[in-house]
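See the structures that follow.
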Structure I
Amino acid sequence: MATNSFFNLFNPSLLPKYRGPSPIQWAILNGDRTTGITTTFLEEKMDSGNIILQKKIKIKENDTFGKLKRIIENEGCKLLMDTLNLVEKGNVKTIVQDDSLATYTKKITKKIATINWDSPSKKIHDQIRALSPTPGAQTSIKGKNLKIFISQIINRKSTLPPGSVVTCSPREGLFIATSDYLIRLFILQPQDRRKMKDIEFLRGYQVNRGDILK
């Protein structure tokens, strides 16, 4: 491979997995435990160039998109320097991507960002993590939009339907029923307001047990 070939700065995924936009968010959305970084030579077809270097990165249970993005950026800079050294020395041994293993992502839309409370708690928790801090997982209560940024799965069940407010105490927090366990909405943002903790939200908003999030 010629040393004057162009190469991608780095791709925040383990190519050929997650070609396309928002690969970090999709890794979290899909509940992956591992993601990574790839440097490649550029090709006309998106994210399809020969792989120069890759590094795996663990996704922790409560990592958000924002936190994981910072980790990937830091590690990506290191991998980029290693790639530059290899290219300068003419010591690059590339790996051809297997297109049969390729998966493709798409842009995050409002539909993707909207919480389906009939889903299991882990799927909802992963959705909230993947969309924090931007654009924020979306739901509504009493006709008002509500964005959720930090959540916690609570190993308790409820007889109330999914999406129901189970606990709404300024002392305990805001707990919502899902298709299996409860989920606590730690950090949220009411429509036209700033971000706040659930206990602060409950001091200023009238929320009752049995209210439904949609």
Structure II
Amino acid sequence: MPRLRRVPREEVADPLTAFFYDRLLTAGGTATGSPGDWWEVFALDPAILRHCVKGFQLYRKSALDPVLRELGQTRAGWARQSRFVYSQHCKQMRAIGVPEEKIRAVASWQVSTVFGELERAVLAYTDALVLDGGRVHDEVFAVLKKHLPDEQILELTYITCMYEMHATMARALRVEFDDREDPITEVPAPEGYGTRDIADELA
């Protein structure tokens, strides 16, 4: 379950929060199959929830091609290892007509042949933002500049970084599909192994 308290509907006083509860949440979660607890956790602070919703509205009005936007958002979810962000934006790519082969290839875009020059640059740029902390090679940026006006590059940067934040927060707070145990744990040694020093045996 999430690491923070989930606000029940009967405690919601903020009108906008109540609107989204009533519109999106049912006893079984959301229409996409997620538990819906992102909304219930973010309802702890209606000002933060309102700020997030404004961000969603901002990118829906962007001049940037929705396919490029979703490539950035989906890859950001994959790169930041957020099952929630990745899953939701695979669905959104499907909703705007992106072929299944491209959706599947987001995870391995580096060796895929299904993306065009600009799409590959968007995916490379996303990795530079998410995995390399904004260290972007000039050649990657040159392809973006070749195809997009500066305003749309700014939009792409802002939206992709916003979804890296959402992916990071989803994992940290364990909401939605990111409510899962860390897979990196010690595998116990067989019974009787004790405190042997394996380095001595390898030397």
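Read the figures in this text as sums done on the coordinates, not as results from a lab. Because the structure is a prediction, the values reported are computed rather than measured. Cβ atoms are built from the backbone, for glycine too; each structure is taken alone.
Suppose you compute distance in nm of label points 7 Å out along Cα→Cβ at positions 75 and 187 for every structure in I, II: which one lands on 3.3?
II
Suppose mean count of other Cβ atoms within 10 Å over residues 123-130 works out to 21.8; of I, II, which structure was it derived from? If you can, show how the numbers build up before the last one.
On the way: I: 24.2; II: 21.8.
Attributed to the structure labelled II.
Quick check for you: by distance in nm of label points 7 Å out along Cα→Cβ at positions 35 and 59, which of I, II is greatest?
II
Given a value of 2.4 for distance in nm of label points 7 Å out along Cα→Cβ at positions 99 and 131, calculated from one of I, II, which structure does it belong to?
Among I, II, the structure yielding 2.4 for distance in nm of label points 7 Å out along Cα→Cβ at positions 99 and 131 is II.
From I, II, which structure was mean count of other Cβ atoms within 10 Å over residues 67-74 = 25.1 calculated on?
Only structure II yields this read-out.
For semi-axes √(5λ) of the Cα gyration tensor in Å, the calculated result is 32, 29, 15, so let me know which of I, II that is.
II
If helix-only ellipticity at 222 nm (-39500 (n - 2.57) for each DSSP H run of 4 or more, over all residues; to 500) is computed to be -18000, which of I, II is the source?
Computing helix-only ellipticity at 222 nm (-39500 (n - 2.57) for each DSSP H run of 4 or more, over all residues; to 500) on every structure in I, II gives -18000 only for II.
Taking relative contact order in percent (Cα under 8 Å, 6 or more apart) as the criterion, which structure among I, II has the greatest value? Mind dumping the intermediate values first?
Details: I: 18; II: 26.
Greatest value across I, II: structure II.
Any idea which of I, II comes out highest on distance in nm of label points 7 Å out along Cα→Cβ at positions 27 and 83?
Going through I, II one by one, distance in nm of label points 7 Å out along Cα→Cβ at positions 27 and 83 peaks for structure II.
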